[in-house]
Structure P
Amino acid sequence: MSNLLIKNAYELVTCKGNHPKHGKEMSDIGIIKNGAIVIKDDIIADVGDTEQILKKYNESEYKVIDATSKAVLPGFIDSHTHFIFGGYRADEFSWRLKGDSYMSIMERGGGITSTVRATRNTSLNDLINIGKKRLNKMMEMGVTTVEGKSGYGLDLETEIKQLTAMKELNEIHPIDIVSTFLGPHSVLPEYKGKEEEFIDFMINNVMPIVVKNNLAEFADIFCEKNVFSIEQSRRFLNEAKKLGLKLKIHADEMVQFGGAELACELSCVSADHLLQASEKGIKNLANSDVVATLLPATAFCLKEDYARGRYMIDSGCAVALATDFNPGSCFTFSIPLVIALAALHMDMTIEEIICALTINGAAAIGKSDVIGSIEVGKKADIIILEYPSIHFLPYHAGINIVETVIKNGKVIG
């Protein structure tokens with residue numbers, strides 16, 4: 001039976017919309033008390049009050065899930081990760097806790113260079129198997145769509161290998177994967193002082209193959225002091241746009257650099273990190289549809305100040321939240337941790353947090369027209385909590401309370 005009916009939800013969170021929600025809109029998540037959802041095949045066919053829904057539909061024609069005393073939400077969307085990589089950097093985490101600087105770690109052969117070396121030495125099949133295990137754990141926490149970036153190859157062969165792993169995983173795993181080409185993720189020692197040459201290599205040698213083989217939807221660049229300049233980032237992203245890729249940008253993470261402003265200038269789909277975004281950058285974001293994707297678990301792991309989520313929302317920005325799962329600065333894909341940090345350290349309400357992980361997360365990957373909310377015509381990506389209210393998400397701090405995961409109308413967890 002391909003039809004599914006969910007009834008008696010104590011709280012049914014709809015998050016209705018087809019665009020990023022800005023500012024005060026983020027508090028409007030459309031809760032229906034005693035809600036019900038009708039799913040036909042993989043599409044939501046009807047949503048409303050249980051009593052009214054049951055008058056219109058015959059339960060015997062559906063597989064029925066009784067969500068009495070449970071909250072039902074759209075599936076979570078993790079819109080910024082680096083989940084395909086080889087090797088680990090656990091030692092570096094301990095070194096940082098002892099006060100070692102990034103440069104001293106690099107001098108020991110650590111940092112991103114370590115992950116690049118390990119990823120180059122990991123086979124495609126091993127990357128797929130590793131990725132599958134990580135996706136399974138993400139799924140348990142209610143993630144139904146994830147964005148994944150390359151950027152641990154910094155050469156042709158490995159960048160393609162990372163993106164190919166994601167493409168193959170998208171075909172075999174229930175979670176939908178949106179792939180991003182992040183060739184200019186860092187500058188290896190051999191390219192120091194030759195960043196323009198490296199950008200040329202990515203534009204002329206790697207990007208055309210990525211596009212030709214349909215390996216990515218987005219292009220991204222680490223726009224940061226001592227990495228890639230505003231002009232280099234503008235050049236790379238403009239060339240990506242010419243080839244049909246949508247744009248993202250790592251912006252204003254370490255210093256106030258103008259990355260948010262560039263994101264708005266180029267109409268990027270999202271600007272990510274933004275710990276040091278300027279007043280002008282925040283104002284520009286608020287007046288655009290560029291989604292401000294904030295990554296509180298990274299600040300937590302690095303013991304840095306958090307992005308100004310409360311201020312950005314009050315200023316009218318459309319804010320999304322994501323994990324930034326990666327082997328160096330944030331080795332976690334814990335959605336419960338992100339929720340706790342956003343509530344306790346970024347002063348976001350639970351309504352805003354849910355919006356940031358659903359409809360705004362969908363907008364941050366250019367898919368708010370098909371996922372991110374529970375409404376007629378959208379894909380049936382839905383999660384059911386073990387508790388009756390959304391307020392248990394931050395209250396049961398850091399604990400996964402997702403009981404059931406439905407992807408494309410099928411129960412997968």
Structure Q
Amino acid sequence: MKIMLYVNSYLPTIGGRELVVHQLAKSYQELGHNVRVVGPGCWWKHRKIKFQYPLHRWPRLPFITRDFAWTIQLILAVTIYRPDIVHAHSTYPTGYIAARIKKILKFPLIITPHGEDIHVIPEINFGQRLDPVQDKKIHYGLEAAGYITAISDSVAKSILTTNVPEDKIIPIPNGVDLKRFQKHQSFDIYDYLRVPSDSQLVVTIGNYHPRKGHEILIESIKEAIKKNQDIRLVIIGRTSEKIINKVSNENLEPYVKFTGPLAVPGNETKSVDILAAILNHAKLYISSSINEGAEGMSLALLESMGAGLCAIVTDISGNRDLIENNENGLIVPPNSPKALAETIVKVFDDVKLQAKLKKKGFETAQKYDWLEISKKYLDLYKIAISECLKGYN
């Protein structure tokens with residue numbers, strides 16, 4: 001099968017969407033398919049970054065609108081590469097642009113929303129659909145797609161609010177690269193983080209946004225270290241002066257460490273996977289998001305469970321898709337530093353609970369191996385291709 005994965009942002013930019021496409025491309029190639037990733041810009045800046053699959057970056061075109069430039073570029077890509085299917089990751093811009101040309105060039109189209117492009121949370125000004133122009137384009141793309149996949153129940157519910165027929169929505173969750181997070185990394189992570197070697201590491205992963213609840217998490221750590229001085233919080237992802245200043249003002253620098261974004265390792269076997277090294281040594285993963293719709297299906301949560309961490313998550317959609325309270329993780333109320341702090345201390349004090357959550361969490365992660373998730377997409381591609389051929393005959 002000739003598969004085109006269409007994105008407007010890609011590695012080394014780190015985000016859930018970029019990582020999903022990377023894992024799908026690797027898996028499709030491993031399964032014997034002809035896959036190509038197209039669409040991201042910065043072709044000159046990132047021209048030396050190579051992957052094991054073909055990646056075509058686009059130059060920026062001056063003096064014309066962004067949508068028109070992307071439309072021309074996608075027309076050229078589809079005309080040259082003749083894919084059996086185009087899989088657009090995000091409803092806008094990629095879903096919308098692909099929808100504009102699919103009837104002309106006659107290809108089946110799958111769209112996968114990834115969160116902000118489908119969820120709407122007016123209270124924190126979150127969601128592309130809050131912009132009436134983008135909302136109209138998102139509706140257009142979803143209407144034209146053969147199928148739309150939903151990575152979680154919350155994403156499926158948000159898709160339904162666009163009046164898409166329910167039978168066009170196919171649930172396919174995110175996955176986890178178990179091999180990556182089970183591989184031992186010979187790297188002194190304590191020296192890297194500048195923390196004592198007997199530190200009990202607590203990790204959260206995610207680029208800063210008010211919906212992620214970083215402020216709540218920092219408050220909870222402030223309380224937890226009153227009972228356990230060995231706790232160290234590691235915040236991975238793009239951060240904000242707001243929370244850096246909060247840590248400084250609270251004199252928490254010895255206890256809260258910021259890594260910034262961590263690159264996905266290249267194909268070189270000698271490259272150090274710092275994220276995997278941190279998860280190999282950590283004990284606890286926390287998802288502290290505060291709003292319904294703030295999480296799709298968290299790649300970071302899956303990865304932490306695949307690395308054998310105990311999980312504490314807030315009681316919101318997305319988290320509930322993966323965690324059953326007191327079975328494979330612990331669920332706490334959102335916006336409650338006290339409840340989160342008490343639960344953190346509880347996990348570190350209870351060795352039997354740690355062992356149970358670690359074992360059950362890993363068993364959950366095993367169900368989401370990327371090769372198995374990729375096969376679900378491939379099955380859907382076959383259906384979409386068949387229906388498309390019937391429609392044009």
Structure R
Amino acid sequence: MKYWAGYLTALILGVITWALGQLAERYTVLVDMVYPYVDRTIQDALAAWSGSVEFCLWQLAVLLIIIVAIAALVLIITLHWNPVRLVGWVAAGISLLVLLHTVVYGLNYHAGSIADDIRMDVYDYTVDEMVDAAEYYRDQANALAVRMNRDENGDLVYSEFEALASQAGSGFQSLVRDRSFSVFAGTTLPVKKLGWSKIYTAMGITGITVGLTGEAAVNPDIPAVSIPFTMCHEMAHRMCIATEGDANFAAFLAASANESLEFQYSAYYMAYRYCYLALKNADTYDAVAAADAISAGVCAELQHDLDAYSNFFKKHRDETATRLANTANDTYLKASGDEKGLNSYGSVSDLLVSWHYQEVVLPTMIEEEVVFDPKDEAQVDLTTSQVPPETQEAAGE
């Protein structure tokens with residue numbers, strides 16, 4: 001029995017994790033009412049603890065696990081240990097980590113959507129409405145692109161990573177203060193630089209948030225235009241906004257509400273890019289044609305930044321590494337309760353279209369209330385008598 005104790009422990013922990021997921025999926029309303037608010041407090045405490053050092057504690061833990069695994073393998077070979085028992089306890093350790101992750105963070109995937117939290121209706125929009133939204137975000141990005149600092153080659157010159165990280169939280173604070181969006185009331189401590197950045201760049205990874213340590217980290221090597229948006233994205237995850245589409249939308253809201261032009265440009269740049277790609281990847285001819293027409297209206301500066309973004313990942317991303325990372329991420333997201341998996345990143349376009357309609361289009365459709373004034377010649381014709389002729393004749397007699 002002693003050889004199978006680890007496997008039994010792993011099984012028990014796995015069943016508990018599975019049961020928690022099933023309960024959360026069944027009672028999503030209860031989870032949404034309680035869990036995110038409790039977990040946000042936990043993440044605040046963990047972020048304050050892990051923020052005492054500049055590097056990512058979880059990366060140090062991964063490094064230690066690799067060293068221990070190599071040492072154990074050497075001992076198994078040299079001392080002729082029975083690997084069956086050791087593998088069982090390794091499985092138990094992994095199961096414990098998965099359970100802790102589920103308890104500390106993972107149940108956020110079963111909470112309500114960000115649209116509900118900010119009282120926004122998401123509807124089935126038409127292609128024309130998507131086109132209108134894409135044009136709006138393009139125009140905003142165009143206006144900001146010409147105002148950005150650039151070098152002699154036209155490349156963006158952004159502030160240092162640390163300065164941007166310190167500024168990122170102010171957008172969330174504005175949303176809480178000015179719009180009463182309490183969902184963004186979590187910690188706004190600066191994000192960290194993601195270590196081993198070249199490895200993550202090869203996999204196409206721009207940032208990672210680990211709930212067990214409360215750490216939000218951003219790859220410092222990615223194009224400058226996307227760094228502010230990505231910082232807000234990872235901060236949104238740390239605020240217990242788990243799904244990728246919701247975190248992307250939260251990043252847009254926070255970055256666009258930031259006083260810094262660098263954040264505003266990053267917000268509208270990414271919003272335009274997501275809406276444009278949604279049209280370009282649609283199955284209808286009209287949508288693709290509309291995407292091409294919208295792209296023709298991009299200014300030279302914005303086009304330069306779009307090309308630089310695409311060329312960066314074409315140059316540095318390894319297809320095999322990216323495929324493996326995408327498979328792992330897709331599996332994790334679906335196992336956590338996000339049915340869309342990797343596709344949830346692009347679902348932000350649905351939220352962006354709804355936001356454009358609610359915040360930009362709808363206000364222009366509401367006519368100002370007209371107060372009746374009997375002395376206003378624009379409302380009442382005062383030059384012509386309104387008394388019927390027969391009444392006038394009777395009055396004359």
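No value in this document is a laboratory result; all are computed from the given coordinates. In this text the structure is predicted, and so the values were computed from the model without any measurement. Cβ atoms are built from the backbone, for glycine too; each structure is taken alone.
Comparing mean count of other Cβ atoms within 10 Å over residues 180-187 across structures P, Q, R, the highest figure comes from P.
When mean count of other Cβ atoms within 10 Å over residues 188-195 is calculated for each of P, Q, R, the greatest value falls to R. 0.8 is what came out when distance in nm of label points 7 Å out along Cα→Cβ at positions 252 and 356 was calculated for one structure; which of P, Q, R is it? Value 0.8 for distance in nm of label points 7 Å out along Cα→Cβ at positions 252 and 356 corresponds to R out of P, Q, R. A value of -10000 for helix-only ellipticity at 222 nm (-39500 (n - 2.57) for each DSSP H run of 4 or more, over all residues; to 500), calculated from one of P, Q, R, originates in structure P.
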